[in-house]
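Please treat every number below as a calculation from the coordinates, not as lab data. Remember, predicted model here, so these are calculated numbers, not experimental data. Cβ atoms are built from the backbone, for glycine too; each structure is taken alone.
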Structure I
Amino acid sequence: MLEIQALTKYYRNIPVVNGVTFTVKPGEVTGYLGPNGSGKSTTVKMIAGLVEPSSGKVVFHGQDIRHDLTAFKRRLGYVPEEPLLYSYLTGLEYLQLIGRLRALPARLVDSKSNDLLHLFALHPHRHAPISAYSKGMKQRVLIAAALLHDPDLLILDEPLSGIDVTSAQLFKHLLGELAAQGKMLLYISHVLETVEKVCAHVVIIYKGEIRAADSVERLRNLMQLPSLEEIFSQLAEQRDLGQAAKDIVAVMRSR
């Protein structure tokens with residue numbers, strides 16, 4: 001189990017993440033939601049061991065990840081929000097590089113890389129430089145790279161960005177299969193309709209603090225609202241969006 005315990009991060013004495021606490025259980029997809037600037041990305045970077053928290057800790061299977069960060073990262077698969085890849089490498093070369101960095105046997109790296117490229121519909125482009133790939137293709141390479149070493153924990157930050165409908169459908173099925181295999185999955189997305197379909201549990205953050213952490217169904221019943229989108233608007237937006245839209249149009253039409 002992954003436990004986030006009172007995680008806090010200050011920048012210039014301002015808390016951008018303040019006492020965040022939640023868990024990610026094996027066999028579940030946990031959604032982590034919040035508007036831009038809410039502290040999601042900072043939380044994710046602290047969980048992934050990329051940013052040092054000001055206080056609090058990340059506990060993986062009962063141990064603070066800082067006690068052996070290298071060992072933790074061996075069991076982590078991470079799809080970052082931005083597809084930062086070595087664009088001069090081909091798709092196959094990139095996966096081979098990741099496999100070698102993960103210390104996988106060379107024969108296994110080659111077979112798994114080719115198999116994943118086939119399954120993500122990238123094999124015909126395996127020898128093309130990543131610089132020639134579309135955004136969706138780059139995203140699929142990132143997902144394949146995160147899965148290559150069979151991690152126990154997957155952090156997926158906007159993984160469907162730029163991905164076509166067929167690939168998105170495959171990914172939703174993949175999340176279910178990974179959960180069935182007992183993986184821990186933390187899923188960060190602005191696409192609330194998808195989150196509602198694939199996540200067993202959601203955590204909503206606003207201005208650096210947790211506003212809700214529960215199943216979508218229990219949140220619906222508790223707040224007497226029909227959808228995650230409306231729940232999110234109530235907990236995180238805290239303004240009349242319909243009126244805001246009217247005000248924007250009024251400014252457009254002003255002479």
Structure II
Amino acid sequence: MSAEDDPETTLVRRLMRMNADLSRISFMTKFLRLEEEVFELIERHIQERNVTVVIMDPLLAYMRAGIDMNKANETRPFMARLADIAKARNVTIIALRHLNKADKDKAIFRGLGSVDITASARSGVMIGLHPEDEQTRVLVHIKHNLAERGTSQLYELEGGDKTKGRVPKLIWRGESDLTADDLAHKANKVGRPNDASQAAEQFLLRALKGGARPIKDVVRDAERRSISDRTLRKAARTLKVIKEKRNWKLAETTL
């Protein structure tokens with residue numbers, strides 16, 4: 001379940017690059033927020049196809065309308081419903097979140113939305129840039145209720161070329177002694193401007209693919225995907241999105 005990347009143009013290519021068995025992978029091609037009927041739809045799909053892993057990217061985009069992602073008392077019931085599905089169907093649910101811009105050095109507070117989202121998970125990991133090598137990423141364990149803390153892992157993305165439509169391949173580079181708090185401190189300094197801008201541009205290309213749409217609707221949908229108004233409008237300028245009255249549409253060269 002990806003609210004940010006298109007299966008056909010992005011996800012399938014990445015999976016093929018990693019030699020994935022695509023017959024074992026299915027995609028939710030239509031974006032649906034997780035109201036109760038959608039939860040039930042997902043449960044049926046899990047049962048019918050004997051699904052073992054469900055990925056939600058990003059989690060906050062799928063939260064029901066009206067939920068304040070920064071309030072523990074509102075996010076907890078949503079997370080509890082996911083936990084019920086995981087237990088009843090014996091399935092692993094991996095929920096991705098972006099980092100917030102808070103000036104905090106503790107990794108557990110760096111996820112976008114309430115810290116209770118992390119608290120409700122049984123295991124949590126954080127991915128960030130290596131403090132001394134920005135070509136290398138680090139995956140670290142920030143929470144481990146049911147097992148010992150896992151060793152931090154290094155990886156790189158190699159062989160990518162956006163001009164040729166070539167997606168990078170993930171290469172594991174061994175273990176590291178870096179901690180989650182090391183990454184949180186690094187994130188405070190460098191942030192994720194490039195990733196955020198790219199995500200906003202990809203979102204706009206998909207959102208406007210079918211033609212002109214009211215700006216307020218596009219902004220609303222972007223906010224549900226954790227894309228700020230400022231980042232969205234910057235992406236619109238980069239893509240030379242055309243404004244007609246209160247609507248946005250893609251330029252012909254972008255189409």
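Comparing FRET efficiency 1/(1 + (r/R0)^6) of positions 9 and 41 (r between Cβ atoms, R0 = 25 Å, to 0.05) across structures I, II, the highest value is found for I. When Rg/Rh (Cα atoms, Kirkwood Rh) is computed for each of I, II, the one that comes out at 1.00 is I. With respect to relative contact order in percent (Cα under 8 Å, 6 or more apart), the largest value across structures I, II is given by I.
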